[in-house]
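The structures come next, written out as C-alpha cells.
Bear in mind that the values in this text are calculations on the coordinates, not laboratory data. This one's a predicted model, so the numbers in the text were calculated from it and none came from an experiment. Cβ atoms are built from the backbone, for glycine too; each structure is taken alone.
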Structure P
Amino acid sequence: MNRTIYPYPVLRGRTDVEVTRVRLDGVELEFAGIGISQRTVALAVAGRDEWQEAAIEIRAELPETEIADGPWSELVCVAVLEEAATNVRTVHRLTKDRGSGTWQGTVRMARSRHHSRAGLRVQVVATVGGIPGRRIGGSESDWVLDLHAKAPQREQESPAVVEVDFRDGPHSWLRPMKDAPWFVDTAGGDMPVVYLNQAVEGLTTLLSGKGGPAAKATAALAGAKIESDVWEAMFHAAVGDVEADEEGRPRMPTGWRESVLQTMLPDVLPGLSPSDAIVEFSARREEGYGWAELQSRVQYAAALRAQLPKQLANAMRATVRPEGEDR
C-alpha cells in the first residue's frame with residue numbers, strides 16, 4: 001500500500017469481486033455474456049438493445065480474519081460503478097451473508113447515464129483512529145461493463161511490428177539507433193509501432209525460435225523483453241494523454257489507452273482503483289515526489305504483463321538442461 005495515501009492501518013489481504021448474474025430490464029443475461037477470466041460483461045445483446053436498466057449482482061470476498069483482528073470499526077463494503085466518459089459515479093452498499101461470509105448486493109445501472117464502458121469495483125471503508133469513512137481496502141482490478149460489446153472481451157489493439165534496417169533502411173530517424181535490436185515508437189499519437197532492426201545479425205533467426213528447447217526458450221525470453229518494452233511505452237503514452245475534467249481532476253483516457261492504464265495501474269499503485277491511481281500518478285509527475293519509485297513500478301508492471309520473469313526462468317532452466325532431454 002502507498003503510505004503517502006494511507007497514513008493509517010489498511011487491509012493487506014486480497015479483496016476479490018465476482019459478477020454472478022446480470023438482468024436487463026428483468027430478463028437474465030446469458031451466462032456467455034459474463035467473462036469471468038476477462039472480468040468483463042457484454043451488454044450489447046442482439047435484439048435487446050433498448051434496455052433501460054441493468055441489474056448486476058455481485059459477490060465480494062474480504063480477508064475476514066484480518067478484518068476481525070484489525071483496529072477499525074463500523075466497516076462498510078460498497079460497490080462503485082464509474083464511467084470516465086460521462087463522469088458518472090454511483091455507490092451501492094453490499095451486505096454480508098451470514099451463511100457464506102461473502103458480501104453481496106445488486107448494482108443498478110441506468111442505460112441513459114452511460115455511454116460506452118463503465119468500471120465496477122469494490123471498496124472497503126471503516127472508522128480508523130476515530131475518523132469515519134477511511135478507505136482501508138478494495139478490489140485490485142475493475143470489472144468492465146461494456147455497453148457495445150456482444151462478447152465479453154477486453155478488446156485491445158496490438159502494436160504493429162515492422163522489420164526494417166536501422167542502418168541503411170528508409171527511415172533516417174532510426175539511423176542514430178543503428179545498434180539497437182528494436183525500438184518502440186510512440187511519437188505517432190496512435191498505437192506504438194515496434195521496429196525490429198534487420199541490421200542486427202541473427203535477430204530474426206533468434207526470434208523465430210527454430211532449434212531445440214534452449215532456442216525456443218531464448219526466443220520466448222527475447223519476445224517477452226520486447227513485449228515488456230511495448231507495455232512500458234504504451235503506459236507512458238497513455239499517461240501522457242491524460243486530460244483534466246471541468247474541475248481540474250485528471251480523467252481516464254478512452255480506447256486502448258484506457259485499457260492499458262486499467263491493466264497496469266493496479267501493479268504500479270497497488271491498493272488504489274484505476275481512477276484514483278491516475279490522479280495520484282498525475283500528482284506525483286507534476287510535483288516530483290516519489291517519481292523515481294514510480295518508474296521502477298512501471299517497469300515491474302510491464303514485466304508482469306509480458307510474463308518476463310516466467311520466460312527468464314524457463315530460459316535459465318533450458319540452458320542447463322541437456323539438448324536432448326524432454327521439457
Structure Q
Amino acid sequence: MNRYRRAFGAVFALALAQALPAPASAQAYPTRPIRLVVPFAPGGGADISARKVAEALSRRLGQPVVVDNRAGAGGTVGAAFVAQAEPDGYTLLWATPGQQMTNPHLMKSMPYDPVNGFAAVAQTTLGGSVLVVHKDVPARTVAELIALAKAKPGSISFASAGVGASSHLAGELFKSEAGIDIVHVPYKGSGNAVIDVAGGRVQMAIDSLSVYQGQITNGSVRALAVSSAERNPALPDLPPIADTLPGFEGSPVNYITAPAKTPRPIIDRLNKEINALLADPDIKAHFQKSGTIARGSTPEQMEAIIRSESAKWKKVIEQSGAKAE
C-alpha cells in the first residue's frame with residue numbers, strides 16, 4: 001500500500017509541476033516592451049548612442065526597446081530608478097562612467113548601492129576621446145606638450161564639460177600621469193569649452209572627437225593623440241596617449257546594466273543579442289563616424305571593467321580634490 005501511495009504521490013507532484021507556470025526567467029523573454037533608461041536629457045551623446053542600440057536591439061528581440069530619458073544629478077536619478085525597478089529584464093540602464101565608476105567618489109552620498117545595486121549585461125561602446133591643443137600651442141606631439149608644461153608650470157589650462165565630467169577626469173589623469181601642473185577650467189557643457197579652446201583662451205582639452213571634429217577640420221585646434229589604449233579607426237594616424245604615458249586610458253565606457261537579482265537567463269539573452277548587434281558592420285560604421293568604438297563584452301568582463309575603472313578614477317578624484325557641483 002505504501003508503495004502505491006508513493007507512486008501516486010510522485011505522479012501527482014509531476015502533474016502539478018507541469019500545470020504551474022514556469023519561473024519568469026525560464027519563460028520566453030521578452031514578451032512585452034523593454035524600457036531602456038538613459039540618465040541624461042535627449043539629444044546628448046549618450047542618448048544618441050542609446051537610441052541606435054535600442055533600435056537594433058528591438059529588431060533582434062522582437063519587442064520594442066523604448067528609450068526613457070530620466071536626467072538629473074549627474075545621471076544618478078535615472079540610475080536610482082533602475083536600481084529600484086523590478087529585476088525582470090524589462091527595465092535596463094544605459095550607463096556611463098558616472099553612475100558606478102566616478103560619482104560614488106565625487107558625491108557625499110548616493111541614492112542607490114553603486115556596487116551591489118546592478119547586474120552588468122554588456123559593454124556597448126568605448127568613447128572616442130582626443131587630446132587637442134589650440135593651433136598656436138607650440139607642441140605637435142604629446143611628449144612636446146608635456147615638456148612645454150614642465151618648462152612653464154601653471155601656464156597651460158585644460159577645458160572640460162564640468163567638474164566630474166569625463167573630459168575633466170581625463171585631464172586630471174593626464175596631469176597626474178605626466179607629472180605636470182596644468183590648470184582645470186570647467187564649463188557648463190562641452191559646447192562652451194570648445195569655443196574657448198578654439199579661440200585660444202584655453203590651451204588644451206581631452207574630449208570626444210565628435211565635440212572637436214569641426215575644429216580639427218578647420219584647423220583652429222590640433223589633434224595630438226587619442227585617449228584610448230589603442231589607435232582609433234576613425235583617426236588611424238593619431239597615436240594613443242599611452243604611447244607616451246604607458247597604461248593611459250581615458251576613454252569613457254558605455255554599457256547596459258540591469259537591476260540586481262535579474263535572472264541570469266535574461267542577462268544571458270540580452271548579452272547575446274547586444275554582442276551580436278555590435279558586431280554588425282552598419283552599427284560599427286555608425287559609431288566610427290564620431291570616433292566611438294562599438295565593443296561588447298561578457299557580463300563578467302563588464303563587472304571587471306566597472307571595478308577597475310572605479311578604482312582608477314577614485315585615485316584620480318582623490319588626488320585632484322574634485323567634488324560634485
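Using semi-axes √(5λ) of the Cα gyration tensor in Å as the calculated read-out, with 45, 20, 17 as its value, let me know the right label among P, Q. Don't skip to the answer; put the middle values down first.
Numbers: P: 39, 24, 22; Q: 45, 20, 17.
It must be structure Q, since only it matches.
Given 0.85 as the derived value for FRET efficiency 1/(1 + (r/R0)^6) of positions 215 and 295 (r between Cβ atoms, R0 = 35 Å, to 0.05), which of the supplied structures P, Q does it correspond to?
Values: P: 0.60; Q: 0.85.
Answer for the origin of the read-out: Q.
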Supply the structure label, taken from P, Q, corresponding to mean count of other Cβ atoms within 10 Å over residues 55-62 with the calculated value 20.2.
P
Looking at distance in nm of label points 7 Å out along Cα→Cβ at positions 39 and 143, point out which structure of P, Q has the largest value.
Q
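Tell me which of P, Q gives 15 when you compute relative contact order in percent (Cα under 8 Å, 6 or more apart). Mind showing how you got there, number by number?
Values: P: 15; Q: 24.
Computing relative contact order in percent (Cα under 8 Å, 6 or more apart) on every structure in P, Q gives 15 only for P.
A value of -13000 was computed for helix-only ellipticity at 222 nm (-39500 (n - 2.57) for each DSSP H run of 4 or more, over all residues; to 500); which of P, Q is the source structure?
Details: P: -9500; Q: -13000.
Comparing all candidates, it corresponds to Q.
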